[in-house]
1. Any idea which of 1, 2 comes out highest on distance in nm of label points 7 Å out along Cα→Cβ at positions 17 and 105?
2. For relative contact order in percent (Cα under 8 Å, 6 or more apart), find whichever of 1, 2 sits highest and give me its label.
3. Quick check for you: by Rg/Rh (Cα atoms, Kirkwood Rh), which of 1, 2 is greatest?
4. Assuming 2.7 is distance in nm of label points 7 Å out along Cα→Cβ at positions 449 and 473 as calculated from a single structure, say which of 1, 2 it is.
5. Thinking only about distance in nm of label points 7 Å out along Cα→Cβ at positions 25 and 465, which of 1, 2 has the largest value?
6. When Cα extents along the principal axes in Å, for residues 121-312 alone is computed for each of 1, 2, which one produces 109, 51, 34?
7. Ranked on mean count of other Cβ atoms within 10 Å over residues 89-96, which label among 1, 2 comes first with the largest value?
Structure 1
Amino acid sequence: MFASISSVALALGIGHLASGLTRPNASPYLAVGNTAIDLTPEPVKQFAIRQFGESNKLVLLGGMGLVILLLAVIAGLLSRRTATPGLAVIGAFGVAGVVAASLRRDLTVLDALPAVAALVSGLGAFGWLHRLASRSTTAHRTDDGTATEGADRDDAREDAREDAREDARDDVATAATTSATSRRTFVLAAAGVTAVAGGAAVGGRFLTSRSGVDAARTEIGRRIPPNPPVPRGADFASLGTPSFITPNRAFYRVDTALSVPTIRLDDWRLRIHGMVDKELILGFDDLITRRVEQRTVTLTCVSNQVGGDYVSTATFTGVPIRDLLDEVGVRSGAEQVFSTSVDGYTAGTPLDVLREADRGALLAYGMNGEALPVEHGFPVRMVTPGLYGYLSATKWLVDMELTTFDKQTYWEERGWAERAPIKTQSRIDRPQPFQKFPAGAFTIAGVAWAQPTAIDTVEVRVDGGPWQQADLATEVNEQTWRMWRAELEFTPGGHDIECRATDKSGYTQQARRVPPVPDGATGWHSIFCTAT
C-alpha cells in the first residue's frame, strides 16, 4: 500500500515539476481537473456554484486528491501478490493525464510531456518499491517458518548432532537479520520516494511562482491613477449594503481556471486578427502607449441567482477597445470579437456593443488604483459594461479574433446564449433571511442594477401589501449599481419582504423567477424575517 501511495505521489510531483519547465496548466493534476470541468454537465456545474460558491474549484481539487489517494490504497492492497494491479492503476493515471493534456485547447503536443514524465516515474517507482517489499515479505516468511521448522526437525531427532542445532539457530538469526534489513530498506526507499515527490512539487511551485508577476504588478501600479472620488451618499453601507466600490480582495470571482494563470509581463502578447484590414500584435509596452481611460463599472456574472452576490463594482484603467478596432480596421460582415484566455477559455462579444462610443469597453490592466490582481486577469482583461461576464470580460487575455457568430464560444457550446445583456435586478441586503429585529419602524436596504440603462426606481412591499417606493442613493453613472433603502413598520411576527426595480427604459422586474441558464436569472428577490 505504501509503495502505491509513494509512487503516485512521485508521479504527481514529477509532473508538476516538469510543468514548471513548460506550462503550469500542463501539470497532469491540473490538466485532468480542467478537462473534468470542461466535460462536467452544465446542471452539475450550476449545482457546484450554488453549493460552494467561489470555493468550488478547491472542492474539486480536494475531491480529486481524495479519489486518487483511495485508488492508490486499493491498488496497493490488490498488489500484495503481484505488481500488476498497482501498475495498471498508475498507468491509468498517467494515460488520463496525457489524454487530458492532449484535449486542452490551451496546451500543445509538447505540453503532454509532463504527463509522460509522471507516467514513467510513477511506474518505475512502483515496480522498484514492489520488488523491495516482496523481498521483505519473503525474508519475513523465512524468519517465521522455514528456518524454525528445520530446527524443530533436528530437535525431534534424538541422534542429531549439537552442531546441527547450532547451524539451525544461526539460520534463524540470519533470517531475522535479513528480514529486518529488507523491511528497513523498503521503508527507507519509500520515504526517499516520498521526499523526492515533495521536493519535485515544491520545485514546480517555485518555477511557477508569482515573484516576477508581483514585481511587475508593483511597477505597473505606480502608473495607475487613484480611483476618482465617490460622490457623497453613493451607498448605504452603514445600513448593510455593500460599499459602492468593491475592494479587490472582495470582488467576486467566477471563471473556469482551476489554477490561476501567471503570465510574465515580458512574455505577454495580444494578437488582434481575423476579419480586419491590418493584423496587430501588442506587447504590454505597446498597449500602454495608447490612449488610456478610467471607467467605474459594475460587473455581473450570468450564474448569479436572484438575490445572489456575484455582482461587484470597481474602477478599471485601460485602453478603449473601440480605439484598437479602429486601428486594425473592421471588415464588413464581422459580428463578434472572439476572445481567448491564456488557459484556453473563449468568449464572444458582439462587435456592435464594443464599438459603441458611450459603452466604454476596455482592455483593462488596472483595477481600483493598482495593477490587475492575478486572480482577476493580470496583466490584461476585457471589461465590457452591460453584458454578463461570460461573453464580455475575458481574463488573462491573449487573442482577439474578429469573426462571425458561426464560431461558438466555450459557454455557447454548453447551451448558454449568444447575446446576454444584463437584466434589471434588485436585492435585499438588510435584513438578512430569517433575521430577527424589534417590531416597529425598521429600515430595510439593498442594491439594484441595470447596466447600462441604469436604475430609475426601487419598490418594496411586506406580506403582499401595496408597493412602497424606496429612497435611492446618489447615482454615479449608468454603468454601475445603485443602493436603496426604505423605512417600514413591522408588527410582531413573521413577514415576507419583496423588492423590485424599474430601469430608465421603463422596464419593471417581473415576479416569476427564471434560473440563470441560458441568459441570466430574473424574478423578485424575497426574504422571510421576524419582528419581535
Structure 2
Amino acid sequence: MNPVADKPELAEPYMFAWLASLGLGVEYTRSKKDSLYYRDAGGAEIEVLDLVGGYGSTILGHNNPELIEYTKSLLDSDTPIHAQFSRHPYANNLAWTLNTIAHREFDTDENYAVIFANSGAEANEVAIKHAEMDRMLKIGEALAEVEAHIEAAVAAVASGATVDASPLRGSDIDEVVAALRAANAERAATPPVYLAPVGSFHGKLAGTIQLTHNFAYRTPFIAMAAQCRFVPLDQPDVISDAIAAESRTLFDLAVDGDAIRVVERPLPVISAFVLEPIQGEAGIRILDAGAVARLRELLDAADIPVIVDEVQSGMGRSGAFFAASHLGLRGDYITLAKSLGGGIAKAAVTLIRSSRYRADFELVHTSTFAKDSLSTLIALRAVELLEADGGAVYRLAAQRGDKLLAMLRALRDEFGDVVKDVRGKGLMVGLEFHDLSGSASEILAEQARGGLIGYMFSGYLLREHNMRVFPTASATSTLRFEPSVYITDEEITRTEKGLRALITLIRAEDGKTLLG
C-alpha cells in the first residue's frame, strides 16, 4: 500500500524528519549483494552501493540467492513457525554446529549451552541476566554454608567453646549470630555491577543500555537497571582498582578448637565483564591482545566471567568466525546476531560455557519468537555457507578486507590533514576524520560540534555518489564500512572515488556543497 501524501508521518516521525533533512530519507525498494535500489521522481531505478551492510548483518550480501531459495522452500513446505514448547531438533543442530566452530577456533572441547533470542541486544540481555542469576545463586550457596557453620558453632558453644564476637557485637552466641545474619542480609542485597571497556556498545534495552558507554544513550534510563563501570583496557591497574573497589564480604563463623571466630568470605558483586573484540560504535577499534590477556588474568583471579559480544564482529566478518579468536579470548558467554540471520531472518543466540551454565535459567527466561523453525533453519544454513569449502568465506572476508583497507590507508597517507586514521580487520573497517569543530566553515564546525558531521558526510555521498555509508554511533567523525564478502574491485574503486570527492570538499571547507 502506497502512503497517502496528506497523512502525517507517524512511524517514528522525528527520525524520518531528521533523515530527510540530511538527504538520507530514501525509500529503498530492492536489494541484491552490496546494492540497494530506489526510484527517482521519474520512476527510474537508481542503484546505491551499500557499504553499511545492515550494520554488519549482510556478510553474505543482500538477498543471498541460496538463502532466498531455501527460505522459499521452508515457507512452501509450511514450516511450523509457531510451535513453542516442543522439540526443535534444528535448533540443536545449530547449537552443535556453533560448538564445533568454537572448539576449533578456541582449541577447547568444552561445550556451550545455547539460548536463542531475536536480536543482538536481547542476546546480550540473556548473557547479563544469566550472569546475574549465577551471581545470586552463588550468594545463596555461600549463605547456606554460613548457616551450616552457624549450626556447628552453636554446637561447639554448647560443648564449652568460647566466642570472639569481634568485629560484630554481642556477648553470647545468640547475639553474635543475630548480628551476623543482619549484617549478611544487608551485604547480600548489594546491587550488582558490570564492568566494560571505555567505548562499549551492547544494545539499547533496559539492561544493555547500561553497558553502553555513550552517556547520552544511558542518561534517560540510568536508574532502570544494574550499573556498569567503564575502564580503560590498557591500564590494568585501573581495572584492578575497579575490581577491588567493588569487593565485598560476608561474615562467617569458624570453629578453631575451643574458640569460635568471626571471619569474612568473598561476596560476589561484579556479575561480569562485557566487551566487543572489535568495538563497533566506538569507531571500529580492535582490542589489544596483550591487554585482553592481562584482563583475563585479573578476571579469572576474581572469578568474574567474560561476556564476549560478537553481534557485529562475528560470523566471519573479521576473517574468522569469532573475532575474539584473533585475540585468543574464549568467552564464558558469547553472543551472536546480525549476520546469523543471513541478512534475511532475525536470529540471535547466547552461548554459555557448560562449566558456568545454570539449567534453571531456561525456566525463567523464555521468548515467543526465539528458536522458531524459520529463523533457526535460515541461521543454520547461513552458518553452513560460511563453513563451506573449508571456510572459503572467511578467507574471502580477509582478502576483500585487505583490499578495502589498503585503499583507505592510501587515502589517509595522501590526505593526512583530513583523514586522521584508518582501523579495522576483515570487513569491519573505520575511516576517522580530524576534528572539524574549529573549521572556518560554520556549517562544518556546527555539524561537528553537534555530533552530526558523519551523517552530513553520509548525506553527501548518497546524494552525489550513490554511496550508502554511515558513521559509528558514538564516534560520528568515523565512517564505517561493513560490506559483504562479495564486494568487487570495481566497487572498492567506486568507493575511493566518492571518498576522494568528499575529502576534497572537506579540505576546501566547502560546507555548503556538503550539506546540499
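1. Numbers: 1: 3.4; 2: 4.3.
Checked 1, 2; max of distance in nm of label points 7 Å out along Cα→Cβ at positions 17 and 105 sits with 2.
2. Values: 1: 13; 2: 21.
If we compare relative contact order in percent (Cα under 8 Å, 6 or more apart) over 1, 2, the biggest value is for 2.
3. Numbers: 1: 1.16; 2: 1.05.
Structure 1 comes out on top.
4. Among 1, 2, the structure yielding 2.7 for distance in nm of label points 7 Å out along Cα→Cβ at positions 449 and 473 is 2.
5. Numbers: 1: 5.5; 2: 2.5.
Largest one: structure 1.
6. The value was obtained from structure 1.
7. Details: 1: 19.6; 2: 16.1.
Evaluating mean count of other Cβ atoms within 10 Å over residues 89-96 on every structure, the highest lands on 1.
All of the numbers you see were taken from the coordinates with simple rules; none came from a lab. This structure is a prediction, so every number in the text was calculated from the model and none was measured. Cβ atoms are built from the backbone, for glycine too; each structure is taken alone.
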